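Each structure below is given as structure tokens.
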Structure I
Amino acid sequence: MSNVIQLNVPSQRQSLGARRSALIASFAQHRRFGDDVFWLKENAELLNILECTGMRLETDALAPHGGFYAQVEKRLGFFPQYYRFLLSICLDLEDLGMEGTKAESLCHWVAREGLADAELSDLQRAEARRLMQRRGIDPLPDDTGLINRLHNFIDRSETFAMPNKKAAYELTHIVFYLSEYGRRDPHLSPAAITSLEFAGILAYLDQNADLLAEICVALRYGGVTPSDIWEGWLEREVHRFGVTSGAHVSTQDEYHDYFVCNWLMSVSGRDAFFKEAGYESMAFHRANPTGGPLREMSQTMFQLEDQRSSDWQVMRGHVEDALSEVGYEILTEAQASSDKFEAFFAGFARTGLRGVAL
């Protein structure tokens, strides 16, 4: 009788460079196609994260974007409404190592055409300025008050004590632009830091990993270390992500959550984009995300009507009694995550109209 010896040899894992190359190839060539605005959005987001975090790439990692780069001026000429996406991708490709100097001439063309003048929001104007200043061009030289208006918006902390995802995402993006994605001090006031804290509490209560990751990145760009509770939860969520690949995977997924959570991992010195990646279409899904207690808290406060108070100690019992066991645990963690929780709740309670004659 012979003895069979079984060797447990670990399988060869992808190198970090290979994972990044596969991720770039998947988004560039397999999930969507170049004339789709969602292709522009996804690739602009991925390349921006790779560029602003200084992630090193393999020599041919950007090759899947060769066709896009060769035709970028034609796309810009026909789709000027997407100039911010197109400039962002072109700038990042060059700054990540692709040979060429097209971005500067494209920035000059966009500035001459006055495309930034057609923007309705200060947020979009700030993005346009930030993109073109990467090649030394200011598309809005006469708008000397833009920076002050951005600071005025993020300094109004009351805005961010109420559920308003649009405002919260605008807050984080303003910090990204003011800091040039972590390259310089954005000069955030204590009020702006409070705004980020309030938005972070709301995102945690909502268990919104996408928004909370952006808030944590913005805090770090502002020189503030985020709550261990927030970042610890986000790190666990990253590890729990499911990544599937193949020709038939759905692109209706949580790819953006995956991107920004990994962005935070990189900014905070943790391992980023460590999941195996394939040179084919991929989809990204959070593993059974738990709903937070935010909706139940809001509903409880709304139903209290005239009994509603801005004092958390007065309202605490009413709110906690309305929650499930899981919701109560998340609320308890949210309270422990920030010393501004009671100040946040004073705005969240929304008692300001009481007593006003109408």
Structure II
Amino acid sequence: MKFSLFAHAERYGDEFSHKQLLDELTEFTLMAEAGGMETIWIGEHHAMDFTVAPNPFINLSYLAAKTSTIRLGTGNVIAPFWHPIRLAGEAGMCDVLSNGRLDLGIARGAYMFEYERMMPGLEALEAGLRMRELVPAIQGLFKGNYTHDGEYWQFPSTTPVPFPIQKPGPPIWIAARDPHTHDFAVASGCHVQVTPLAIGDDEVADLMNKFNTAVANHPEVPRPEVMLLMHTYVAETEAELQSGSEALQKFFLYFTKWFKREAPIVNAQIEALTTEEYEGSPQYSPEVLRKNLLVGTPDEVIARLKKFEELGYDQFSIWLDSAMTYEQKHKSLKLFIDKVMPAFAN
């Protein structure tokens, strides 16, 4: 099983500048490369200090100049916000700049907050349909001289510039949760990304079952890879693990608050959490998250990961965003690289 890092800059106030947080993200990327990780994944989000990532290709092109071996993945671009020609061109440029290291992750998006601002009136169903039209268009554009006459986009014969180094294009990954999206991804020859969020290992197994069903439904397609994305925190003492679980509780409460889009937002920051929100969300208690997320000592984390590997996951990605301090993230990532990854060296 391969390992990768999924990370953004995240802010919950004005204590740290965007520049400082992005410098830290660069440091974590260099740590991941030196430690032998497969990929750094950076997503797309707009007008939210909670996840500072308006265009992952900018971040990845910057990191391409500072790295040499680690792959550079969009995790993920939001399909309905992109015209196929623009996406193919920017992906091609990033692949050239990185000397063929781009992985192109695509998702329909998750936050209605972003839909309301980027494409007013867009609903999740239409976002999914746009993604299903975008993916084959990108695959066609990567071959060149491609004409498209779809429901959402129409254009005459087009060849994006520059062509990516990888042929027939960068590997495409689809973020999938429901069975239909798994089936679409596999049928389209794309790899699959899944996340159980904070639901736990039953969801990890269920997501793999959906993937396996999709693979069985399409024996004509070579089996793609499947990646598991999960918040991870490695520490050596129970006190550290408790502190990390409390930070993860804060992250998921803010995640839910942004998702509901009910609270006031000022200068890209949402209203602070209340005592009632902490007390009214037992599914995000530190004790539950200690169990459901990948939180533990190196030995505990290795044992859980071995089970994920046995299920058939090809790649595990650490979701580093977590409301933790720089010091907590740094120590956890170092422990993962030094103490956990060697157990999977073969």
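Taken together, the values in this text are just the output of simple stated rules run on the coordinates, not laboratory data. This structure is a prediction, so every number in the text was calculated from the model and none was measured. Cβ atoms are built from the backbone, for glycine too; each structure is taken alone.
Values computed for the structure shown
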| item | result |
| --- | --- |
| Mean count of other Cβ atoms within 10 Å over residues 16-23 - structure with the largest value, from I, II | I |
| Answer label among I, II for the case where helix-only ellipticity at 222 nm (-39500 (n - 2.57) for each DSSP H run of 4 or more, over all residues; to 500), calculated from the coordinates, equals -18000 | I |
| Which of I, II leads on distance in nm of label points 7 Å out along Cα→Cβ at positions 112 and 144, largest value | II |
| Read-out mean count of other Cβ atoms within 10 Å over residues 224-231, computed value 17.5, structure in I, II | I |
| Structure (I, II) behind the derived value 48 of percent of Cα pairs over 29 Å apart | I |
| Which of I, II yields 0.45 [FRET efficiency 1/(1 + (r/R0)^6) of positions 176 and 312 (r between Cβ atoms, R0 = 30 Å, to 0.05), calculated] | I |
